[in-house]
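Structures follow.
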Structure I
Amino acid sequence: MQTLSRRQLLTGVAAAGFGFPFIIRAAEPKAIILGTRVISLRPNHYHGWPTLARRKNGELLLVCSGGRESHVCPFGQVELMRSSDDGKTWSFPRVLLDSPIDDRDAGVLETAKGTLLATTFTSNAYDEYYLKKGSHKKWPEEKRSRWLAAHNRVPAAARKKELGTWMIRSTDGGVTWSPRYDSLVNSPHGPVDLKDGRLLYAGKNLWREKTWIGVCESKDDGQSWQRLAQIPTRKGDDPKQYHELHAVEATNGDLIAHIRNHNKKNAGETLQSESKDGGKTWSEPHNIDVWGLPSHLLRLKDGRLLMSYGHRSKPYGNQARVSTDHGKTWSERIIVSGDGAGHDLGYPSTVQIEDGSLVTVWYEKLAGDSLAVLRQARWKLA
């Protein structure tokens with residue numbers, strides 16, 4: 001009798017004629033790319049850190065930090081684009097928020113009640129990076145004057161008060177929006193809906209004295225937020241180096257949160273924490289063997305989980321992975337884009353449209369261009 005090797009048993013090779021069932025290893029998922037293109041409509045501006053959401057009526061909403069001149073500058077504003085044809089065409093961007101300092105990472109969500117929530121945080125990093133160091137003194141006069149004019153829109157004390165984590169709300173499909181209010185934490189892609197009617201926002205507090213990494217909840221459709229639980233720190237890590245969280249609810253009710261880790265020992269890894277009690281307690285973050293950042297999480301129609309993330313080393317681009325076991329394990333990487341010119345790209349977010357295919361949007365600085373664009377891929381899992 002012929003003895004089959006473990007590899008033959010796993011792959012089914014040479015099993016014909018042996019009269020017993022054999023195990024076939026499931027193929028790793030791959031991406032079939034249906035099309036990739038630039039969708040931003042303001043070629044003279046830098047675009048950053050977008051979030052894509054699909055409404056119940058099928059409309060796609062895309063927010064980003066637009067109106068910019070560079071990765072760090074005083075001109076950022078939250079812009080909204082809309083598509084009623086699954087991303088084939090997009091509206092010209094509309095400005096939702098424009099503070100006197102830099103409005104950065106933008107998130108968006110439609111709640112179960114149809115309310116739209118948009119998120120951002122404000123920053124004065126341009127002051128630290130350029131103005132206080134005197135770098136601007138070497139710039140052309142026109143650029144230096146423009147930046148200083150933007151910087152001086154409000155006095156120094158007012159600029160400090162502008163720092164915060166913000167949310168705005170719309171109950172009429174995005175026609176009108178509330179004034180901004182404090183969301184307690186921030187993360188690039190904003191909060192998520194839970195099956196029990198709550199909203200969950202996994203994030204980090206900013207511009208406050210003590211670092212807090214955890215989840216907040218809203219029981220009133222995003223009108224107000226309360227801290228729910230802190231996510232513990234892995235032994236040896238500094239929680240100040242945890243950034244840019246996102247969460248998802250699996251079909252079994254587990255909550256999964258991903259964290260961008262910048263602790264020196266493992267900088268660039270994605271950490272994962274889980275909750276089995278609705279977010280009241282969380283596991284210690286652990287490595288999932290993904291080196292990319294930051295992660296956007298999506299529950300697919302068939303119950304699988306999809307994570308998409310930027311990959312800032314060769315091949316520069318954006319990748320995804322799938323979990324079939326509620327986040328316990330993740331597939332090998334799936335290349336969504338791998339033709340990037342450098343590391344200034346990423347922050348992808350993904351939605352699943354009616355036909356089951358996927359639409360992913362990210363920001364990217366193309367070769368030979370100093371201004372980042374928004375790129376979109378339509379693809380499906382094979």
Structure II
Amino acid sequence: MFRKILYYCVIHFLFNQLAFANIEIKARTAILQDYLSGEILYEKEPDRSIYPASMTKIMTSIIAFDLIKSGDLKLDEKFIISEKAWRLSTSGYSSMFVMVGDEVSVENLLKGIIVASGNDACIALAEGIAGTEEEFAIMMTSKAKEIGMENTNFANSSGINDPDNYSTVRDIMIMSNYLIKNHPIFYEWFKEKEFTWDRTGGDPITQGNRNPLLYKNMGADGIKTGYLAVERYSLASSIKRKGRRLIAVGSGFETKKSRSKESSKLLTYGLTNFDLVEISKENEPFTSIDVWLGKEKTVDVYTKQNIYKIIKKGQKKKIKARVVYEGPIEAPIKQNQVLAKLKITYDDEIIGEYDLLSSNNIKRVNIFSRLMKSLNFLIWGDV
């Protein structure tokens with residue numbers, strides 16, 4: 001019953017936050033999230049099915065990054081370009097412009113995917129890792145399910161039109177979160193504004209990043225554009241300013257110009273209308289609580305997770321944190337033992353409740369000390 005009540009309180013709070021939204025984004029579907037708190041600041045049909053187009057390439061990159069992180073793939077490893085990969089570079093699709101038989105490093109293929117949005121580079125990477133693009137797409141879908149992308153299926157590595165290659169802006173947001181959290185060093189590549197490929201049989205080709213927000217003075221640092229005639233323009237974007245990160249995903253923008261304008265508007269809305277409040281840092285002492293019959297009079301307590309909350313601008317005084325426990329806590333106390341609850345309220349309404357754990361072991365005092373402490377308590381009320 002308690003969990004149901006808490007769930008209702010959190011949902012009610014989030015509903016109130018969404019009620020603050022006084023903007024309309026000109027896209028078929030869109031979502032805006034505060035990265036640190038995980039809270040949604042705006043949504044418009046976020047679970048409507050879309051064709052993700054080149055936003056698919058985020059997952060293509062993630063598969064490679066995961067393998068590099070595990071030691072199963074190296075950046076200087078080279079893959080041979082197949083005819084299938086080469087044909088995409090001659091078919092009018094966005095390309096890195098590789099040639100059949102070229103031996104291209106994983107690093108160059110990844111930058112060709114991330115910066116130049118090369119479909120040919122996607123196929124080359126997919127074939128090099130999984131043998132075929134079809135097998136690679138299975139890996140992509142499996143990873144999507146693993147990280148909570150419940151309404152996504154990948155049929156290819158590049159996002160070219162296929163009815164079986166679908167997702168939602170909510171799932172693209174989840175995928176973007178995973179990339180930023182688990183591969184922060186590689187994520188830096190998503191803000192690079194150009195990539196030069198020293199191609200075979202011709203002059204080097206320099207291509208610019210298609211993300212329009214990178215060229216605005218707003219703190220944008222990624223992540224990926226997309227376009228298909230059936231879906232129109234799409235963009236997963238992120239900005240980092242003043243210790244905050246926001247992630248926005250939109251699809252169904254009618255033009256390139258509106259994709260840039262509306263995405264900028266959505267991100268700016270999140271920055272100017274909400275404040276981020278840091279409540280607790282994971283594994284760091286939050287406060288100390290009294291100990292009874294212990295060799296220490298107090299014990300530090302901490303939360304297992306970072307706790308951040310988003311509130312409407314200028315309302316910080318309405319958010320409060322309260323430590324609740326029946327104390328003093330009697331020794332012995334084990335490290336990581338749950339000792340208390342941290343209750344977060346906004347305008348006197350509970351919006352979160354978290355365990356507070358002991359930072360260290362506290363031993364019980366000997367019998368003589370216990371008798372003396374008990375006597376002091378009876379006479380003076382002193383613990």
- Please state which of the structures I, II yields -1500 when helix-only ellipticity at 222 nm (-39500 (n - 2.57) for each DSSP H run of 4 or more, over all residues; to 500) is computed from it. I
- Query: If log10 I(q)/I(0) by the Debye sum over Cα atoms at q = 0.18, 0.24, 0.27 Å⁻¹, for residues 164-203 alone is computed to be -0.71, -0.84, -0.91, which of I, II is the source?
  - Reply: II
- Task: Identify the structure, out of I, II, from whose coordinates distance in nm of label points 7 Å out along Cα→Cβ at positions 28 and 308 was calculated to give 2.0.
- Result: I
- Rg and Dmax of the Cα atoms in Å gets 26.1, 94 when computed on, of labels I, II, structure II
- Task: For the read-out mean count of other Cβ atoms within 10 Å over residues 268-275, a value of 20.8 was computed from one structure; give its label from I, II.
- Result: I
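Quick note: the coordinates plus some simple rules give every number you see, no bench work behind them. Please read all numbers here as calculations on a predicted model, not as lab measurements. Cβ atoms are built from the backbone, for glycine too; each structure is taken alone.
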